[in-house]
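Each in structure tokens, the structures are laid out below.
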Structure I
Amino acid sequence: MLEALLERFRATWGRDAELVARGPGRVNLIGEHTDYEEGLVLPCAIDRATLVAAARRDDRRVRVASEGYGEPAELDAAQPSRRGAWVDYVQGPLVALRERGVEPPGLDLAIASDVPHEAGLSSSAALEVAVALAASAAAGTPLAARELARVAHRAETSFVGVQCGIMDQFASAFGRAGAALRIDCRTQEVEPVAIAGRAALLVIHSGVRRRLAAGGYGARVRECREAVAQARAAGIAPAARALRDLAPADLPALERALDPVPFRRARHVITENARVDAVAAALRAGDLARAGALLRAGMASLRDDFEVSIPELDALCAAGDAQPGCHGSRLTGAGFGGCTIHLVDPAAADAVRDAVAADFASRFGRRPASWVVAPSAGAAVVWRAADGTATGAGAASGGGAERVE
């Protein structure tokens, strides 16, 4: 993908790129709809990524071409204007960088990605992170991982308009090869949890695409905030600012005090936070059966309490859970479509994939796309024109991606 992108940049803009930045997608093992409630999540960056090739210009224009996102566009870096299209994910990081005191130069950009769009694998965060890193590196001030994630998150919430939590951008920026990341979305602490060699991560696409800027996602955010407000008003947690401030022991009182829908949303988030630490402990102990059982419990909660599943996702999870060598399945991402994740024995991955695909095809008349993904290193400048060689995917050159130690 790198060589093809460099050739496309040259063919499109009539000159060579100066650098290429990489932002990986992510898959979330457990901890869904908890990040915007300052909770816990357990994602990993994956070995599918967005690459952004960049070269500086002498003016303030930004020209951008992509394969798979949309038509080429030209922007005025000095006067950004939200367009309600894919190019907002390019403009947003430039605006957020300027807010942080980094002045992006005029740029020619070319983008390539093998992260499936609207599949729950954070293609938008991968693009935002890669653009932010490419632009800051072109400006001579490549960002460390924490600041990079914050800039990308600011781009999505303030410019694009999706009121998401920090998980996707932090996973893309902080990724660690062979490990998931336990991220505390309140303190922003990041702790690696080893996976490599213990289990394989099978991702299967329902074929149903979804968009987060409208619809059910925003409704769930509002319902969670209503649950917090009702809990405060009832005196259960007078100082609570998020569902993170409530514990499983509060659930009986919450059920008595809250309206039915906010209660179910709260019950999911509260129990999901507990599941994150339980899955992390199970993975550290090598107890895949326990981890899988927790994934299945998370799926039931997403389906019944948070109501973000659909028949295709339910069918994929049920078929996966019925297969030998599959320890547990759940939808991954916000739901309403997208993908499922299956925790499987490495030797069983192909057999599970084939069996689930056959079952799905018998129900829905089509075979789903699927991938066995590996936990990946985080965002990096992976190529510079100075020597024409890759700089490695594990750390951004010139002081870029902060290491997670």
Structure II
Amino acid sequence: MNPDTGEVLAMAVVPEFDPNAFSKYRPYQWRNRVVTDCFEPGSTMKAFLLSACLEESVVTPHTNFDCEQGRFRVGGRVIRDTHKNGLLSVSDIIVRSSNIGAVKLGEKLGYPIYYAYLKKFGFGRKTGIDLLGERSGFVRPPARAKTIDRATACFGQGMTVTSLQLVMAMAAIANGGRLMRPYVIREVVDESGKVIRKTYPKMVRRVLSPRTARKVAGILEGVVSGEGTGVQAAIRGFRVAGKTGTAQKVDPETGTYSSTKDVATFVGFVPALRPRLVILVMVDEPKGIPYGGVVAGPVFSEVGLWALNHLRINPDIRVVEQAEDGRADDREPSPAVRRARVKIGDGLVPDFRGMGMRAVLRTGRALGLRMRLKGSGLAVGQRPAPGSPIDRASTVRVVFRPPA
């Protein structure tokens, strides 16, 4: 999605069905699950809890909370964290996705205020997208929320959202605090090419100040780096911000949370500084490790890389240089770029084709060349050509594409 306009750029549901032969499929397979299916969002909601807390100035990113070594009793129930954490800052609570830290943030904010912000972000009501079958989801009103309900809502349990609501709410953080109306159809033209209907971007409401949105985005960048839960969602050459989510599903037979069925989610935006894309990946009942960062994060990374390349959004060279993970440079070139390297002598421009970005930068700068990179992935073309005299090539332009 384009966060500035609300335009849906791509939408996919798997398994898919052929609408030209829909009778061969069961009715439940016809649904566009992005708008029709509600699920508990899990820890992705911590991004919006954080937003409310910072907007209301009840905490700063550096405020510390005791996370009780992984066990905290609330309303007769025990809230648990995956890891035993002690004192954590607000930023670290989000980066490490502490449920106990989130509950304490919620207590500091107050559930009525949190509820009001969830409604502002668009949860619990339809987005108004130009597609059929949209559902509202559910957010428990303060008058009907018990102590444990208020606590679990802070980490996204006991409430339901649609994928579309979640991506629109994250887009509001990405674009500086504006909740936009989503749309699929940009314009309709007749047989002569005349535009007979056009959709214009529409802001539903302002949810956050631009200053708060920037603070939240900065903390969400930490989720995708270092000790964050979403490191596998990183995209080489780009700053990514987002939040992981893992939520247990309710077993329809017992009415209690299942110990084996989960929903894994990652929702984020890229580039983090001036976002062009907001992407959500939701995996229903993943097999094996259920965590959103492990299951949905890599899908976000792969889809994001291809989308950025398709939109011709160039990587940030500074991010490439600072990258600690050199995996992209170690990959073998695809058949399309695998070729015998031109043997280049001293004083001549080398053959960069098939190399990763870091290798291109390292080699070029070692020769005193000014490098200009375009695209992402592996090098597939360059100007000047390999073997050109270096003294006539102060700047070398290299084009990259993802490997096939």
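Out of I, II, which structure matches -7500 when helix-only ellipticity at 222 nm (-39500 (n - 2.57) for each DSSP H run of 4 or more, over all residues; to 500) is calculated? Walk me through the numbers on the way to the answer.
Working: I: -12000; II: -7500.
That value comes from structure II.
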FRET efficiency 1/(1 + (r/R0)^6) of positions 262 and 286 (r between Cβ atoms, R0 = 30 Å, to 0.05) derived as 0.20 - corresponding label from I, II: I
Origin of the value 23, where relative contact order in percent (Cα under 8 Å, 6 or more apart) was derived from one of I, II: I
Identity of the structure behind -0.31 (criterion: log10 I(q)/I(0) by the Debye sum over Cα atoms at q = 0.07 Å⁻¹, calculated), options I, II: I
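Each reported figure results from applying straightforward, stated rules to the coordinates on display, with no laboratory input. On a predicted model such as this, the values are computed, not experimentally measured, just so you know. Cβ atoms are built from the backbone, for glycine too; each structure is taken alone.
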